[in-house]
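Multiple structures are listed underneath, in structure tokens.
What follows draws every value from the coordinates through simple rules; no lab data is involved. Not measured: the values here are computed from a predicted model. Cβ atoms are built from the backbone, for glycine too; each structure is taken alone.
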Structure I
Amino acid sequence: MVIDVHHHWEPSDGLETFLPFICRYIKSMYKSMHCPDLPLEKIMEEYFRLANDPYGEVLVKYMEESGVDKSVVFFWDRPSYDVETLMDINRRVGEIGRRFPDQVIPFASVNPTRENALDMLKKCVEDYGLVGMKWHPDVAGFNPSDKKFYPMLEKMNEYKMTLVTHTGSLPAPSKSLYAHPLLLDEILVDFPNINIIAAHSGWRWWPELAGVMEWKPRIYGCLTEWQLMAVADYDCFCRTLREMIDRMGIERLMWGTDNPSFTALMSVKDWVETIRSLPERAPEGIVFTREETEAILGGNAKRLFQL
């Protein structure tokens with residue numbers, strides 16, 4: 001089973017203003033990672049093709065073509081959105097989950113900084129059927145373990161939710177301090193029913209994430225966005241991944257895409273194959289087993305989500 005633990009659903013009615021911004025940002029990421037210089041038009045075309053998907057049909061079709069069995073799907077709560085718009089988006093993600101229950105695991109996104117965040121969380125779970133939470137604390141500018149957010153975390157703990165939260169530095173306006181993996185440590189101590197997927201494994205901060213994982217059992221890393229390194233420097237990717245597995249443990253590292261951001265650079269089918277072929281393709285002296293690649297691609301997520 002192949003499970004994508006990080007797929008963004010974007011409302012098609014907001015793409016007109018969001019698409020130029022996000023695609024310029026994606027292009028800058030490609031450049032910073034020394035990836036092939038793709039035309040901005042190509043990135044925009046591919047992003048629009050997958051994001052222009054009001055009912056989830058494009059996503060599910062692309063999953064089937066790519067060999068992906070299930071995807072964790074969410075929007076991310078941007079401070080510029082009013083409450084009514086945000087909750088309508090969360091409702092629509094829930095509808096996609098109900099329409100495709102065998103393919104989609106629907107997550108909510110509500111920043112804890114919102115005035116009625118607790119009530120919004122309850123509605124997402126009890127009315128919309130959303131089963132997890134997505135945070136982007138660096139963009140919204142909040143410390144995820146701040147005590148003033150504990151009422152929301154207590155409710156998430158009651159629901160036994162999985163939290164996908166961004167980790168790793170990003171350029172301004174991201175406040176990268178709030179995306180450091182160490183800020184998740186208190187949540188793991190104080191809320192024993194919350195599982196956390198540290199999106200991107202902290203990127204350059206993955207050793208710090210490994211340090212948290214050494215003593216805290218309910219936090220996971222994921223390879224979301226790491227296809228950039230796999231394209232830019234495959235040997236470096238293999239060396240880093242081997243070290244990540246050795247230090248984090250194979251049981252808590254997962255696979256994801258962060259799409260529709262990166263399909264112009266690497267298709268999902270190729271990203272799956274990049275991981276699956278590691279035992280045969282890894283550079284001399286770096287060894288991966290078939291059991292490790294299958295655990296990353298879906299076995300670990302299957303266990304986490306009790307599928």
Structure II
Amino acid sequence: MSERNSSPLLLLPGAVAGEGIDEAVAAHYGSFLTEQRDLLEAGAFVDHSHRDVFRVTGPDRLDWLHSLTTQYLVGLAPNVWTDVLILTPQGRIEHSFTGYDDGETLWAHTEPGAGEALIGFLDRMRFMSRVEVAPVDELKTIARWHEGVLAWEFVTDLTAAEGTPAGMLAHEALRIEAHIPRFSLDTDDRTIPNEVGLLNTAVHLDKGCYRGQETVARVHNLGKPPRRLVMLNIDGSTSYLPSNGVEVTFDGKVVGVVGSAARHHELGPIGLALIKRNTPTEAILMVDGVSAAQDVVVDPDAGLHVRTNVGRA
């Protein structure tokens with residue numbers, strides 16, 4: 001995947017660049033709390049132009065992707081955005097992307113820097129299928145929030161996008177509130193979809209075989225995933241947020257790690273964390289020296305008899 005330049009929206013007055021994986025786009029444009037409200041009420045959008053965009057063409061594309069991924073893609077209706085995972089043979093999340101098919105081409109995006117490995121994997125799996133996979137530099141990804149639901153769009157000109165821009169800090173707070181895990185931040189190389197609430201959003205439980213399907217089905221049928229995603233309601237008495245990878249403890253023992261954290265305009269400091277399944281759901285946890293109550297996202301006994309409580313990815 002070709003290297004992406006910083007977003008032109010960073011030239012807007014008040015724009016402050018993000019950090020880490022999001023350094024190429026704005027963290028905020030002056031007030032991330034106001035920007036959160038604008039996303040929910042005023043039709044603002046979030047610049048995700050640093051995400052890697054790719055396309056899949058060819059008459060076999062949907063059947064082919066259906067056979068490789070967790071999602072049911074055969075006969076996918078045109079222009080319906082869909083979340084898709086590719087798992088390892090052991091059922092761990094290896095790649096994640098979101099996209100839609102327009103009847104001729106599937107257009108999709110993935111995390112910044114993840115496109116090259118994803119495209120490389122897909123290209124190696126083509127064999128005799130009539131498909132082509134290629135990066136797309138001319139399309140940029142933006143996000144909107146409609147009544148608390150995340151919606152994606154592609155644009156060719158960020159500066160002409162409808163609405164005012166909001167930064168990644170505002171977006172991340174709403175994403176965490178909606179219990180939507182972010183690949184590579186809220187997952188690690190051991191994460192299976194059952195642990196992070198992706199069943200029924202990025203995983204279709206009634207499709208045929210795909211790589212890693214045995215693990216997903218076994219945990220779903222028997223229940224009790226090894227770990228579970230929680231939303232942390234973090235004590236707001238400190239001026240800092242826990243960083244990615246910080247340990248979560250209970251009763252003096254490490255039970256998990258923090259993925260994402262942000263400041264919400266109503267809830268205050270919140271975060272997502274993967275913790276051990278058997279950690280009591282009512283337990284007050286400790287994170288970077290402060291206490292944090294937990295909202296259950298994935299039930300400790302999640303399986304056929306328990307509905308996973310998770311926002312749309």
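The table for this structure:
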{"quantity": "Rg and Dmax of the Cα atoms in Å derived as 18.1, 55 - corresponding label from I, II", "calculated": "I"}
{"quantity": "Identity of the structure behind -13000 (criterion: helix-only ellipticity at 222 nm (-39500 (n - 2.57) for each DSSP H run of 4 or more, over all residues; to 500), calculated), options I, II", "calculated": "I"}
{"quantity": "Identity of the structure behind 4.9 (criterion: mean projected area of the Cα convex hull in nm², for residues 103-150 alone, calculated), options I, II", "calculated": "II"}
{"quantity": "Structure (I, II) behind the derived value 46, 30, 20 of Cα extents along the principal axes in Å, for residues 23-118 alone", "calculated": "II"}
{"quantity": "Read-out distance in nm of label points 7 Å out along Cα→Cβ at positions 79 and 287, computed value 5.1, structure in I, II", "calculated": "I"}
{"quantity": "When FRET efficiency 1/(1 + (r/R0)^6) of positions 71 and 159 (r between Cβ atoms, R0 = 25 Å, to 0.05) is computed for each of I, II, the largest belongs to", "calculated": "I"}
